[in-house]
1. Given that helix-only ellipticity at 222 nm (-39500 (n - 2.57) for each DSSP H run of 4 or more, over all residues; to 500), derived from a single structure, equals -22000, which label among I, II identifies that structure?
2. Upon calculation of relative contact order in percent (Cα under 8 Å, 6 or more apart) from the atomic coordinates, which of the structures I, II produces 32?
3. Match the computed value 115, 38, 32 of Cα extents along the principal axes in Å to one of the structures I, II, and report its label.
4. Which of the displayed structures (I, II) returns the greatest value of distance in nm of label points 7 Å out along Cα→Cβ at positions 221 and 269 on calculation?
5. Of structures I, II, which gives 2.9 when distance in nm of label points 7 Å out along Cα→Cβ at positions 77 and 165 is computed from the coordinates?
6. From which structure (I, II) was distance in nm of label points 7 Å out along Cα→Cβ at positions 21 and 181 calculated, if the value obtained is 3.9?
Structure I
Amino acid sequence: MDTLIVAKQNQLGLKMAQKLEKELTKKFRSHIADCSIQFDPSTAKRLKKRGMSIKKFSGDMLITVGGDGTMLWASHQTNVPILPVKIEGHGFLCTVDFESLLKNLDKLITKEYTVTERLRIKCNKIKYDRIEKYFSRIFPRIYPMSLNEIVFARKRPSKILNVEFVIDDVAFRFSGDGLMFSTPSGSTAYSLSAGGSIIDPSLDVITITPLYPFFSNIKPMVIPASKQIILKVTAGDCSIIVDGHGGEYVKADSEFLIEKGEPLKVINLEEHNFYKKFRTQFLQGQ
């Protein structure tokens, strides 16, 4: 059984990652003859352990030790099932906390867990002329698949961003701070803060949420994830931000295709009620 541990890069994250390796080693080697436990390169370097690139890892599972940010960062680089473990912070996407994980390590050996799929969306730049296509082959710009949201936002605070997006050959124009495309997983994150709807993660939909519209009547929209969305930056310099991590700046007239990507496989050691978890973490005391 091959496992990769990805830790939040602070003192607590490194400490818990080291403790997890120790406990997993004891459990695995008493039950499984062939097992391997490694760390992501950053964690390995700081702990002076064996490291393995997340992108190159093709083992059985990846365990993130931290919170939602650690999980999101790892999800950009892998299609291997992830067990997201919360040690601090909000951790709404995490399926288990560290204490519960240690109590249920036997389930990893016996595979008494469920694997659910979480929708991810992807964004690709549309290339038209020969020169652009040629340079894109030499210097490809690949955006990571998004588990939460892809945001097109104005680069300069003093300038308005103008975009046009097309769904089923129908064009919508928007002016304002930006436009967000989010998954059900992301509906309880940035999208919620921007006025988007809370979406059950079992639904296969994409939410389009306007960010501070300027004389625009466009409201948040929920569309089937099977739809393809073409977006064009019509005026203003634009920042593309994926899950708060990756992205770049693009100029006006750039066009993009936003569509459903390969889902992320998430490991669950225990059953979860989405609505109960939301009420507990977001509405506690109301």
Structure II
Amino acid sequence: MASMRDIKRRKSSIQSTQQITKAMKLTSTVKLQKAKARAEQSKPYFDFMYETVHAMLAKSGNIDHPYLKAKESGKTAVVVITSNRGLAGGYNNNIVKLVTGFDVPPKDMVIYTAGSKGRDALSRRGYEIKADYSDIVEDPQYSDADIICKDLLEAFEQGEIKEIYLAYTFFKNTVSHEPRRIKLLPVEMDSETTKSDNVPMNYEPEEEEALDMIIPKYLTSIVYGALMQAVASENGARMQAMDSATSNAEEMIDSLSLLYNRARQGSITQELTEIIAGAEAIS
């Protein structure tokens, strides 16, 4: 059995850790409220943007435009959104698994990261990090998403990449967060959207000029919406992780207190036994 001093020292160490996890939980809770409000306010706009663009393209017939045509050469680009800090449960690891589980080998993939945790994990696994935007994760703005999308579209137009995917965490609610991977370019329509309405779409100005303006804005909107969802998910995951850590620390402290009391009781009993034995020997 460990000595009373060792038990007391370990209990003190766990209590210090518990104070840290409590503070981190409170900080994450405050940040979550702000991030949750931004994500919920922006979600209707980005959902409507996604549905509108897909419905518009479904009515456009076969348009010969670079953003809508699959390319035969080039690599697959994946925008990976994680966090710059750990202690968030499986938040970062779930996104890394989503990327590594993709049916595209690392040599045929380039990664655009927003979040140092995802960047470092994928770099260690042999993936090429084409660009890193980790400095925007803490407080993403629409202009940040615009910069990312301009870099992606430039590489797409030059033939360096043939398709673009986005890997992020969707915020369902405070305790539920879903890792998702969606295809951004070339834009694809599902069969239900295509069959929903056969009324043709007319463009003014010409369709190519219109799509040159619409698709970049569509892409930026989706990336910015994903950043909002990811920030809320990160803080929700960290709040849960710190809450679990605080509860575990409380259980360990209770166990150590019980162990300490038993050791103390044993020590007192031993001292009394020695005193009684000594008194009997003298008498």
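Quick note: the coordinates plus some simple rules give every number you see, no bench work behind them. Here the structure is a predicted model, which means the values were calculated and not measured. Cβ atoms are built from the backbone, for glycine too; each structure is taken alone.
1. II
2. Answer by label: II.
3. Only structure II yields this read-out.
4. Values: I: 4.3; II: 7.4.
Comparing I, II, the top value of distance in nm of label points 7 Å out along Cα→Cβ at positions 221 and 269 belongs to II.
5. Derived from I, not from the others.
6. I
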